[in-house]
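Structures incoming, each one as structure tokens.
We did not get these values from a lab; they are worked out from the coordinates using the rules stated. Just so we're clear, the structure is a prediction, and the values are computed from it rather than from any experiment. Cβ atoms are built from the backbone, for glycine too; each structure is taken alone.
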Structure I
Amino acid sequence: MNLNSITSKISLVFLISISILIALFFFYIDYEKKRKYVVVERYYENITKYLKEHRMDKYDLINHMKSLPFEIVEKPKEVLENSNSIIMKREYDLLEYKDILYFHIKTPFTQVLFKDLNMYSFSNYSYIIFVFLLLLLISLYIWLIRSLQPLKDLKTNITSFSQGNLSINCKSDKKDEIADVSNEFDKAVRKIELLLNSRQLFLRTIMHELKTPIAKGRIVSELIDDEKQKGRMVNIFKRLDFLINDFSKVEQVVSQNYKITKQIISLSLIFDDAFKSLLLENSNDKIFLNLEEEKKVKADLSLMSMVFKNLIDNALRYSSDGKVKIKQNENEIIFISKGVKLQKDINEYFKPFHNDVESKNHGMGLGLYIVKSILNMHNYEFEYEYIDDNNIFKIIINH
């Protein structure tokens with residue numbers, strides 16, 4: 001039972017209230033029962049006093065008791081053996097058996113057991129009030145719980161919305177505060193859905209418009225006679241095409257709409273894919289890769305390739321010597337490059353468009369934000385150190 005939930009709190013309050021009501025009712029019943037016995041005892045005392053004063057024989061005693069009205073018990077053994085003693089005195093006993101009172105008269109000459117036929121009337125209003133209050137509390141509880149059902153439905157819709165479902169319907173025709181919140185949330189969902197659709201349409205249009213001139217540029221590049229210039233131009237357009245494709249993936253990652261596909265792959269395969277997208281000339285003079293063993297990881301090839309490409313690209317762009325060293329150490333992949341230390345805490349660079357986006361030395365913009373987002377999707381850790389004029393970025397693989 002979650003005591004922090006509204007339903008649990010309401011249930012607890014009503015449970016305590018009903019328990020108190022029942023306890024008070026039984027206390028009152030016990031009080032009424034004792035009061036009844038006091039009245040009965042006083043009545044029996046008067047009878048006993050009258051019998052003493054008139055000294056009746058058994059026949060007159062029976063006739064007198066019948067007029068009160070009492071009924072003589074012909075077979076008193078069962079009652080005497082199984083009854084509960086309410087009052088025990090020298091002259092008489094007040095007994096109770098099967099919710100019936102019995103008057104056991106004891107004289108020096110005889111003992112007679114009478115069944116009390118009197119109806120000791122006490123008010124039944126207490127029972128009526130108890131039943132009314134109990135039903136009222138139960139009805140109020142059911143009414144309140146039902147009135148909270150729209151809140152549970154809203155929570156379910158919010159959970160579904162947080163998982164990317166925009167087809168939820170939260171509209172309510174009720175007039176309470178929960179309905180107001182539901183209707184406002186539904187309006188917000190519809191606006192967000194419209195914005196997302198507009199953004200997707202905009203991005204698709206932009207990407208289509210960019211890919212068209214890139215494709216034409218590659219075709220024209222093939223017509224260049226100078227092989228060296230042709231190779232450069234083809235590589236430039238290839239890189240632009242890679243960037244457009246990466247841009248699409250980045251948009252999906254940032255909007256958390258990318259469906260990650262993990263598989264067991266080798267680090268060398270991921271690095272090969274990253275190198276292809278970098279399109280570097282003489283990469284062996286710039287990138288020094290040292291993998292001690294054929295390490296395999298469970299990852300999304302496309303996303304991890306983007307991570308490696310971003311880290312290598314940033315290292316080459318902002319290093320003082322234009323080189324980057326990459327090595328593997330147990331469950332760590334380490335990128336090392338000479339350069340100036342990051343001016344701010346590493347966590348600041350995990351924010352999109354951080355303040356140093358225009359910085360000459362560390363204009364990483366979205367780079368580390370994308371890297372961190374992808375590594376979080378893989379449950380990998382990311383650390384930064386600055387040792388001996390070297391910027392060191394570590395990817396810690398947790399399996």
Structure II
Amino acid sequence: PTGRVHDWPNQGICCAPMVDGDRLWYVTSRGEVACLDTEGFKDGENDGPFNKEPNENKDEADVVWKVDMMAQLNVSQHNMCSCSVTAVGNLLFVNTSNGVDDSHLEIPERNAPSFICLDRSNGDVLWTDNSPGGNILHGQWSSPAFAVLGGQEQVIFGGGDGWLYSFDPKGDNGKSKLLWKFDCNPKDSVYKLNGATRNHIIGTPVVYDGLVYVGVGEDPEHGEGVGHLWAIDPKKRGDVSPTLVYNSSNPNVVIPHKRKQALDAAAGDLERDNPNSAAIWHYVGSNPKEFETTMHRTCGTVAIKNNMLVVADFSGLVHCLDAKSGTPHWTYDMLAASWASPLIADNKIYIGDEDGDITIFELSKEQKKVAEINLGSALYTTPIAANDKIFIANRNRLFAIGDKK
């Protein structure tokens with residue numbers, strides 16, 4: 001009933017489901033976390049605690065439990081909820097998509113959680129966190145990641161304020177337990193509706209060989225813009241951003257983060273290197289003065305294999321870097337926007353674009369384009385490899401590509 005600010009027209013489910021045994025978990029575009037019985041009602045049972053299905057026809061879904069984040073947690077997602085769940089043991093992690101109102105100026109529920117942990121068996125809320133709070137820039141459409149890093153279990157969330165947050169998955173007596181946080185934007189970057197240089201995080205953080213990798217981006221409807229890609233050491237604690245901001249009125253005290261611009265030189269703010277920085281490298285392109293050698297905003301997640309990192313940006317460039325050093329190997333211009341993440345399978349790179357092309361490269365330090373195939377309409381999703389096939393979805397078809405048996 002609240003309209004397009006919470007439920008953008010003509011959109012479907014914006015997440016990938018997670019399946020384990022006879023249970024499936026997913027997040028609806030309307031901000032519901034749901035658990036389904038994969039056998040539906042064909043098993044002759046109405047699994048609960050949810051038992052209010054409108055009917056129990058054999059082809060209907062059997063909902064095991066459902067958490068309405070708007071009704072139960074006061075979340076106000078912007079446009080839609082877009083988060084794929086992550087689970088560890090019996091813990092289920094979700095980014096709520098809490099965001100701004102239809103004016104894009106106010107955050108109607110700044111005290112609502114941005115990150116939550118649920119009991120995956122029954123949907124009970126185990127802990128919540130609203131660290132982005134009043135600093136949310138737009139929406140929060142990233143998905144969480146999990147890894148054991150430095151001997152510590154960590155669940156890592158990309159925030160709508162442009163910060164990356166790591167928590168102890170188990171929390172602390174029903175509350176979140178922050179391990180570290182990292183500002184993924186320069187402190188003097190500015191957020192505004194047109195021409196912003198400060199971005200938030202849409203892609204999923206990736207863990208590879210003990211480091212965390214993430215890029216920043218923005219709602220594609222807000223256009224292209226400058227981007228940043230980071231490699232981060234997850235073993236440090238506290239604020240591990242590259243720099244800290246102070247004010248000349250009290251130059252020895254770190255000032256709180258400010259939503260639109262963390263560092264305002266006109267107000268007497270100043271910046272110093274953070275001795276506790278976890279930044280390993282920072283990539284803005286090999287030559288940001290040139291379009292084809294610039295890292296732009298990205299909606300995607302990096303893919304890494306054999307120490308080669310691949311990411312596509314919204315401006316249509318594919319970047320291949322050394323994962324350890326951030327040194328660029330090559331870039332390629334697809335000549336069309338890319339919303340998706342690359343897939344690396346069988347030492348090939350697959351990436352789609354808005355023109356409907358799937359471009360295939362060899363996984364190599366030299367650019368080796370294998371093929372470019374048009375699938376008829378825009379490709380917004382990431383290809384998936386399973387059962388000796390590549391699965392690719394465009395706007396209206398799902399393709400399974402492989403050798404005919």
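General remarks:
- Computed 0 for helix-only ellipticity at 222 nm (-39500 (n - 2.57) for each DSSP H run of 4 or more, over all residues; to 500) - originating structure among I, II: II
- Taking mean count of other Cβ atoms within 10 Å over residues 97-104 as the criterion, the top structure among I, II is II, with the largest value.
- Structure responsible for 0.95, with FRET efficiency 1/(1 + (r/R0)^6) of positions 177 and 209 (r between Cβ atoms, R0 = 41 Å, to 0.05) calculated and labels I, II on offer: II
- Among I, II, structure where FRET efficiency 1/(1 + (r/R0)^6) of positions 145 and 385 (r between Cβ atoms, R0 = 30 Å, to 0.05) as derived comes to 0.00: I
- Value 9.9, calculated as distance in nm of label points 7 Å out along Cα→Cβ at positions 49 and 369, assigned to which of I, II: I
- When log10 I(q)/I(0) by the Debye sum over Cα atoms at q = 0.08, 0.09, 0.10, 0.15 Å⁻¹ is computed for each of I, II, the one that comes out at -0.69, -0.79, -0.90, -1.31 is I.
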